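Pasting the structures in now, so scroll down.
Derivation of every value follows stated rules applied to the coordinates shown; laboratory data play no part. Quick caveat: nothing in here was measured; it's all calculated off a predicted structure.
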Structure I
Amino acid sequence: MNDWERQHRQAQQYKEAYPPGTRLMLLCMKDPYRPVESGTRGTVRLVDDMGTIHMNWDNGRTLGIVPGEDEFRRLTQEEIDQELRDQAQEQSMQNQTM
């Protein structure tokens, strides 16, 4: 298997493992210029054919994750449920002030 085939297979694995909508947390980004801060959460937009995971970060950034270079993890269902509860509570508080 040549490098292109290996990279293509790996990109396919990432596409299956991290479909659009998957919630991730960045643990460490190796970008030397403007990395996204560790601990930032975001939503997968897409995985390209090179295997880069393109993100919509909760802080508004859109820098992609490079598996093997950057460290990240999928949010647990418990963490996602807590985010949803927090969002509902925030929305409820906003509605009360209107």
Structure II
Amino acid sequence: MSALQDDFASIVQMISIICLIVLSVSILLLIIRVLKGPTNADRAVALDAIGVNIMAFAALLAIILVTPNFNDIVLLIGILLFIGTVAIAIYLEKGDLIDTDDN
């Protein structure tokens, strides 16, 4: 039974490292999209996708290091990502984040 558990653990480690490499490539490609994006909306979507990839990166690190300490980091990144997405959407829609109407 112990040999089976060791084999399973090594397979999980190997697949997690492969996923980290794929996520790294994805983040690099998304950075290119942020820099070259034809419109601001494309840049916003790329930034949002980078945030999701960073969340996945932190979760995979938690799996590789066998620790639950990264779970709070993943939740914090998710909350900040949501707030940032809402702020970018408001800016793209109105062109201003804070209404300064004196009516």
| semi-axes √(5λ) of the Cα gyration tensor in Å derived as 38, 17, 6 - corresponding label from I, II | II
| task | Given a value of -12000 for helix-only ellipticity at 222 nm (-39500 (n - 2.57) for each DSSP H run of 4 or more, over all residues; to 500), point me to the structure among I, II it was derived from. | result | I
| request: Identify the structure, out of I, II, from whose coordinates relative contact order in percent (Cα under 8 Å, 6 or more apart) was calculated to give 25. | output: I
